[in-house]
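There are structures below to look over.
Any read-out appearing in this document is the output of simple, stated calculations on the displayed coordinates, not a laboratory observation. Bear in mind the structure is a predicted one, so any value in this text is a computation, not a measurement. Cβ atoms are built from the backbone, for glycine too; each structure is taken alone.
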Structure P
Amino acid sequence: MTMRLKPSIGRDTQFFWDGVAAQKLLIQRCSGCGKLRHPPRPMCPHCNSLAWEAIESSGKGEVYSFAMPHHPPLPFFEYPYIVALVQLEEGTRIVSNLCGIDPSQVKIGMPVEVFYESFDDGVVLPLFRPTQEKP
């Protein structure tokens, strides 16, 4: 295992990181208009409601976009690494790392699923990998 930067956790994001620690991908849903939003924030950008609830995502989605950063080199990443924008099947998007695939094989629209990785410093992160085929 390696070290990773700890996420910034505040009043608006605590539920998300508590969910990740419990291996659940939680997404905010506005109680006013029902729209999903990520990253978490206090007010709905669609109807300005402050009321919300958390729903559990299936963790399944597809690669909407991706990039392979090279600079500045960070000591806690093995290069090359993939940063993906994942369109979750519930309809919202999340930025994470895409693992378990050669970068040359990544395609827009490819199916992916969440998994959770714990790091030496106690950080747990939701990461994505290509969807595992069921026999």
Structure Q
Amino acid sequence: MISRRLLRMDYGVYIRAGQPHPMPGNGAGCAMVLMDTAFGGMPDVAWIQRMLPKAHVVLRSNNREVQARLCALGAGIAVLPRPLGDPTEGIERVDLGEPPPTRDTWIGYHRDMRRMRRLRALVDLVIERLAN
């Protein structure tokens, strides 16, 4: 197998626009929208729980778009990929003193396919598009 890193995804912490921002290391009284328990081992879940240990989980979803919408409706704080969170209306980014962990996305293909022009063109196109 050949694998290449396609991109590094940056994440942010978001809250409904206009709501008070939580204090890092506390989070008392704050509601959180997190990944469901099947994805509870993801680095951003552990990170936000470390950053806001007194916050409580109100909803869980494995769909980041659903989390963004719930956040915009005021359900709670959510950790979202920045390409989703930054343009979402009704939410704003929260600075907790350190950014959430990033995630790398990889593409893998059989080594016998590495000289295929079509595959090479696709990989190059995807990498180019994601870089811009």
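Some observations on this one:
- Label whose coordinates, when helix-only ellipticity at 222 nm (-39500 (n - 2.57) for each DSSP H run of 4 or more, over all residues; to 500) is calculated, return -1500 (choices P, Q): P
- Per distance in nm of label points 7 Å out along Cα→Cβ at positions 33 and 49, the highest-valued of structures P, Q: Q
- Which entry (P, Q) yields the derived value 26, 18, 14 for semi-axes √(5λ) of the Cα gyration tensor in Å: P
- Of the structures P, Q, the one that 1.29 was derived from, the read-out being Cα Rg over 2.2 N^0.38 Å, for residues 73-112 alone: P
- For P(r) over Cα pairs in 5 Å bins from 0, in percent, for residues 57-96 alone computed as 5, 27, 40, 21, 7, the structure of P, Q it came from: Q
- If relative contact order in percent (Cα under 8 Å, 6 or more apart) is computed and equals 41, the structure in P, Q: Q
- Highest-scoring label, criterion being distance in nm of label points 7 Å out along Cα→Cβ at positions 17 and 121, among P, Q: Q
- Among P, Q, which structure scores highest (criterion: mean count of other Cβ atoms within 10 Å over residues 25-32): P
- Entry that produces 2.3 once distance in nm of label points 7 Å out along Cα→Cβ at positions 9 and 41 is calculated, selected from P, Q: P
- Parent structure of the calculated result 2.5, given that distance in nm of label points 7 Å out along Cα→Cβ at positions 65 and 105 is the read-out and P, Q the choices: P
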